[in-house]
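So, here's a batch of structures to check.
Just so you know, all these numbers are worked out from the coordinates, no wet-lab data involved. Values in this document were obtained by computation on a predicted structure and should not be read as measured data. Cβ atoms are built from the backbone, for glycine too; each structure is taken alone.
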Structure 1
Amino acid sequence: MKTGVDEKRILRRELKNLFLLDYDVGPAYEFMHKYERLGRLTELLRGLRPENMAKDVFEGVIKAIIQQQISLNAAYAITGCLVQKFGEYVEFEGKRYYEFPSPEALAKARIEEMMECKLSRRKAEYIGGFAKAVIEGYNPEALRKKSNEEVISELTGFKGIGIWSAELVLVAVLGRLDAIPADDLAVRRAISRFFFNEKKISAETVRKLAESWERHKGIIAYYLICAEKMKHGA
């Protein structure tokens, strides 16, 4: 049974992970000021830090699967449906506050039930398969102690998780801002508009350009995406 002290410690850890509270943007700003275009971003977005998309790795992997090849708005709607359908909740002042579904809940869920949330059959199968692996002993939190290469290799070993999803987990769940989700369309679009006159570019082109950004790849990509959204009113 968790005590009040245990719960506070868990909450502090989850908040640190979710909002990257231990991440110091200072070194990234110093690096970005070496380049005129990137330096301007630090003035435009000063103080902005990325936030992770999940409080734990299991949740992040499931969200990465959901987000494959659909818009973020659609992904948010599907996620919300799954949370309300399979997540536990508490009531406070007449409102329900849901927790993300546990591995046990998603492993037990029928494919057809998940499809009611507008998931494709394949994605429902991938989610169920990953959840079953977790309840059978796989520990996704162990990825936090592994190298970027090991994380990608391990995650892509699961059915339905490709390089795009693995890189998304690496950057947006594990907070590895020395990496860049080069296969992500939003990343490619932002980099194209800032550096390639909006020409269509490949993930390999993104990786090659980002090599010069050293350990700041993720934060620079995040700032480029935010600046692009501000410019286009997204």
Structure 2
Amino acid sequence: NLVGDVQSALSKALDQTKIGNPLSRETKMGSIVGKEQMQILEEKVNLLKAETELIYDGKHDLVEANYENGAFFTPKVFYNDKPFEKNISHELEAFGPVSTIMPYKDAEEAAALAKRGKGSLVGSIVSHDEKFVAETSWKMASSHGRIFVLNRDNAKESTGHGSPLPTLMHGGPGRAGGGEEMGGLNGLHFFLQKTAIQGSPDVLTAITKVYTQGAEKKFSDKHPFQKYFEEVEVG
């Protein structure tokens, strides 16, 4: 059982997280959107407390800021000892620095728990076991728009769970909204109308200006490099 080790390491890392004014170089985590959002977050944290155990409740000194004037919410970590029975961790999303540790036996259970979120923009797998990563990735893919894999080899240069690269699709199924954006050139397809064209090879070549196999081939005594651009014919 590695729950205790995970809790200890996570608590130690969170204790070292500097919270406060985002203009300060020391700050690693800023405030949430506003006081209204903080109130909603506190209500959801109280609901989580009803079924799961709060095992980390950050008490951080702020960097160049204060709790009275800012919407600063310290990290919270819960422990759900029976994640296949206690559903609140899957049903309720506390949108802020709130996480829940849930134990699992193998890749099958890990993926099953991830799917209980009913759709997500991104799911992270932190492991150096390539077999475990491969098996879990395939099982999680249907309910996540992006799978982020972190290990000791890429940790220092990784953009992190919440920072997709512009060439990657950003979006997800179910509760994630079902939308898509970015994805490099694929992102442009959402702004284009797609129309299929059916016809003979000669017709397709004439319409697309790209030679289609089977169309008439045009020969010339002059090399294409010796022609002006407007003189060059497709085929």
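Looking across 1, 2, the calculation of semi-axes √(5λ) of the Cα gyration tensor in Å that yields 51, 23, 18 traces back to 2. Going by FRET efficiency 1/(1 + (r/R0)^6) of positions 114 and 226 (r between Cβ atoms, R0 = 30 Å, to 0.05), which of structures 1, 2 comes out largest? Largest value of FRET efficiency 1/(1 + (r/R0)^6) of positions 114 and 226 (r between Cβ atoms, R0 = 30 Å, to 0.05): 1.
Which one of 1, 2 has mean count of other Cβ atoms within 10 Å over residues 170-177, as calculated from the coordinates, equal to 16.5?
Source structure: 2.
Each of 1, 2 could give helix-only ellipticity at 222 nm (-39500 (n - 2.57) for each DSSP H run of 4 or more, over all residues; to 500), but the derived value -8000 comes from 2. Can you spot which of 1, 2 the value 18 was calculated from, given it is relative contact order in percent (Cα under 8 Å, 6 or more apart)? So the calculation was done on 1.
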